[in-house]
Structure P
C-alpha cells in the first residue's frame, strides 16, 4: 500500500507541477499518468471520471485527483481507509507545488511590495486583468445573449429574454448584493419556467 500511495503522490505531483493554466489544462496530464503510465483506469473509466468531475462544483483537477486516488487506494486495499489515504496522497501531490510556490511568492512579495517599481508594475497589471475579465465576459456572453445565426439588432430583439436575464442577474448581484449562487439558482428556475 505504501508503494501505491507513493506512486499516486508522485504521479499527481507531476500533474500539479506541470499543469499551468488551471484545472482544464491538467486533464491531459492526469489522463497520461492514470491511463497510459500507471494503467489505473482505461479510457472509458477516465471519461466517466471526467464527466462526473465536470458535473460537480469546484476545480476539476482537484475532484479528479481525489476520486482517482480514492479508487486506486480502495482497489489496492479493499477498504475505505485505503481509499481515503489514496485520495489524500493524490490531493497532496496535486496541491503541493501550488502551495509551495505561493508560500515562496508571498515571502518575496511581502519583502518587496512597497518598492516603487513593484507598485508601478501592479498598477499596470490591474487594468489588464480587468480588461481580460471584460473580454472573457464578452466572449462567453456573446453566444448566450445573441444566440446563433442572427447578427446585430435582429439577434438582440430575438433574444430579449436572455438579455433581460443577463441584466437582471447583473443588477441583483451588483446593486442588491444577492449572493452569486442565489442569482444562478434564480436564473435556473426562471429558465426552467420559460424554456
Structure Q
C-alpha cells in the first residue's frame, strides 16, 4: 500500500497526525509541490519526501489532503491534474476541513456527497461558493465512492475511517475499538 500525505504552507498538522500514525508502516510518504520547507498552521517545519511531479498517480492508493488554508492552490493546474488522474484510476482521495474546500474549489466534488469545514455553508466565508455544486452534509465524515471528506474537528473519526477504508480495520469491532481508544471512551 502507498499512502501520500500532501504538504502545503499553512496545512493543519493536528488534523492528520493520527492518520499519519495509522499509516506509518503502510508505505506513507509526504509529497508537496516544490522541494522546500513547508510550515504548518502550528508553525512546525516540514520537508516532503517527494515532489508531486515525481509521483506516478497510479502508484498511490490513498492521497490525503489536510485542512488549513489551501485557497491559493484552488487554481493550481498541476495539483488538479494529479488529483483528477487519481479519480480516473479510482484511487482513494481523503480531505479534511480546508482540504475538502480545496477539492470543492477545484470542482472535484461537483454532484458528490461531502463535508468539510464546519463553516462550509457559511455564506460569509469565501469558500462557501466552492460547495454550491456539491451535496454538503453536516456529518463528521462522508464517504462517496473513492472520496472521503471530514470536518476538521472530526480528525479522530477521519483517521479511523481511513484505516477502515484501507483495510486496516477488518472488523467493525476493530473500527469501534479504535474510535473508543482515541476518544478515551471506556467500556462498562
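Readers should treat all values here as calculations from the given coordinates under stated rules, not as data from a laboratory. Quick caveat: nothing in here was measured; it's all calculated off a predicted structure. Cβ atoms are built from the backbone, for glycine too; each structure is taken alone.
Which structure, out of P, Q, was distance in nm of label points 7 Å out along Cα→Cβ at positions 40 and 56 derived from, given a value of 1.4? Before the final figure, lay out the partial values.
Working: P: 1.4; Q: 3.1.
Corresponding structure: P.
Can you tell which of P, Q yields 2.4 when distance in nm of label points 7 Å out along Cα→Cβ at positions 112 and 160 is derived from it? It would help to have the intermediate numbers written out before the result.
Working: P: 5.6; Q: 2.4.
Of the structures listed, the value fits Q.
A value of -27000 was computed for helix-only ellipticity at 222 nm (-39500 (n - 2.57) for each DSSP H run of 4 or more, over all residues; to 500); which of P, Q is the source structure?
Working: P: -27000; Q: -7500.
Derived from the structure labelled P.
Looking at structures P, Q, which one was FRET efficiency 1/(1 + (r/R0)^6) of positions 16 and 48 (r between Cβ atoms, R0 = 25 Å, to 0.05) calculated from, given that it came out as 1.00? Don't skip to the end; give the middle numbers.
Numbers: P: 0.65; Q: 1.00.
Label of the source structure: Q.
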Open item on the list: Given a value of 51, 37, 35 for Cα extents along the principal axes in Å, calculated from one of P, Q, which structure does it belong to?
Closed with: Q
